[in-house]
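**Student:** Scrolling down, you'll hit the structures one after another.
All of the numbers you see were taken from the coordinates with simple rules; none came from a lab. These numbers come from a predicted model, not from an experiment. Cβ atoms are built from the backbone, for glycine too; each structure is taken alone.
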Structure P
Amino acid sequence: TTLPPLQPVVVAVASMAVPLVAVGQTDGPETARVQQRLLDLGFWLQSTNGDYGVTTSQAVMAFQKYAGLVANSEVDDATAAALTNATTRAYGTANQGSLIEVDKDRQLLFIIQEAYTVWTINISSGSGIPFKERDKNEWGKWVQGDAITPNGIFVIDRQVEKGWRTGDLGDIYRPKYFNMGIGLHGAYKIPNYPASHGCVRMSTPAMDYIWSADLAPMGMKIWVHSTPPAA
């Protein structure tokens, strides 16, 4: 007997009877509707209070990346329409197991439990731009590298639970390391393009949530991938 191929778990959602409107980045009851829709579609944010804060901005950007829209963190007409008409929760590529999936092509992180994508979070990974900078921890020392987040399957093997720490290349928030000095961590700046020295950046509230919900414990598998360049 040939078993069917494993597939990611895909969950259907209904389109909205009352369409969302383009709220830009403004606060209000219509923004609360946007926030609830983002949660329903699997994009993590802190609250449905109608305030267009950092986690709402990041969730909107994550949805835009996922949907192939301009990732400007604003609910414009195209974004409002795509949110209204979406028919499935967001899902990653992983088709089995529980892991953190880092999709470098889309600059998204998927938290996956038994092939079901629990949450999708906006991230910024390595820029790929070689760097040489002063070490923030050791006077007179220089640090250089290629700013690449390597592809592969890793596990979280080291973490720092409390607040900000000064890494060799700057401040990082509550890091969970999976490839020597490369890890998941909170940051102030998570743009719509790869911008880090190699780590996987996300908002500090998202990192707090991952810690509080124990979504990335020690030993958790991390799968980093991207499309191979054309020959």
Structure Q
Amino acid sequence: MRPDRSARALGLVLALVVAPLAAFPSLPLEERQLLAPLASSWPALDADTRARLRANAAHWAALDAASREALRQRVREWDALPPAEKARRRGPFAAWLALSDAERAQVRAVAARFAALSPEQQQALRAAFDQLPSDQRQDWWLGPEVGGGFAELRPLFAFVPEGERAALRALLRELTPATRADLAILARRLPASEREELRRTLVAAPPEAREALVRERLGR
């Protein structure tokens, strides 16, 4: 390799290695001060995590003194909650993060329509929702695409370990409505042992092959 090419190659390697290390010192002073506890681990963080942390720091920097104190108070109140209550309150946020962008848009639109109702109409809807069985209310945490028809799919979850349910819920979101309808038929028709086999087959299959697997199993 010619010397100039060697120098350029070495420069590229150094840039790739050193740039992440230099990224933290290159942040604005106030961001560095707020994120100082993460300085040593900063090079190992992925780009999305860095962006979120910087956005949080920028948000804090933009707050006035009263807003900062209000936020500190909310943090203190959160820290004082029992673990069970913290877990319960994390549920809505976790459910929101699991939604697709399209589902979030649907939820925002529904929330806007709800906010436009009179207090009496809002209370009537809340009362109607509260009267639903607990499992039906829980279904709606899955979002508008899956939650509305989840009752028919529930047999697929009857004996699924908690640690495996997230993958299965993600799978259901990726299926088309027609395929979910076919899967609901299978959920009612198959005995428990065959439902378990079907679940494992679907989870292991590539996403593009799952629709054909459901159709094939339904046609047996």
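**Student:** Any idea which of P, Q comes out highest on distance in nm of label points 7 Å out along Cα→Cβ at positions 52 and 180?
**Tutor:** Largest value of distance in nm of label points 7 Å out along Cα→Cβ at positions 52 and 180: P.
**Student:** Have a look at P, Q and say which one yields -6000 for helix-only ellipticity at 222 nm (-39500 (n - 2.57) for each DSSP H run of 4 or more, over all residues; to 500), as calculated. Each step should come with its number before you reach the end.
**Tutor:** Values: P: -6000; Q: -22500.
Value -6000 for helix-only ellipticity at 222 nm (-39500 (n - 2.57) for each DSSP H run of 4 or more, over all residues; to 500) corresponds to P out of P, Q.
**Student:** Given a computed value of 19 for relative contact order in percent (Cα under 8 Å, 6 or more apart), which structure among P, Q does it belong to?
**Tutor:** Working: P: 19; Q: 11.
Checking each candidate, the match is P.
**Student:** So if we calculate mean count of other Cβ atoms within 10 Å over residues 60-67 for every structure here (P, Q), which label has the highest result?
**Tutor:** Numbers: P: 24.0; Q: 10.2.
Greatest value across P, Q: structure P.
**Student:** Right, something else. Compare Rg/Rh (Cα atoms, Kirkwood Rh) across structures P, Q and report the one with the greatest value.
**Tutor:** Largest calculated value belongs to Q.
**Student:** Hey, Rg and Dmax of the Cα atoms in Å, for residues 36-107 alone derived from one of P, Q reads 15.8, 41; which structure?
**Tutor:** Derived from Q, not from the others.
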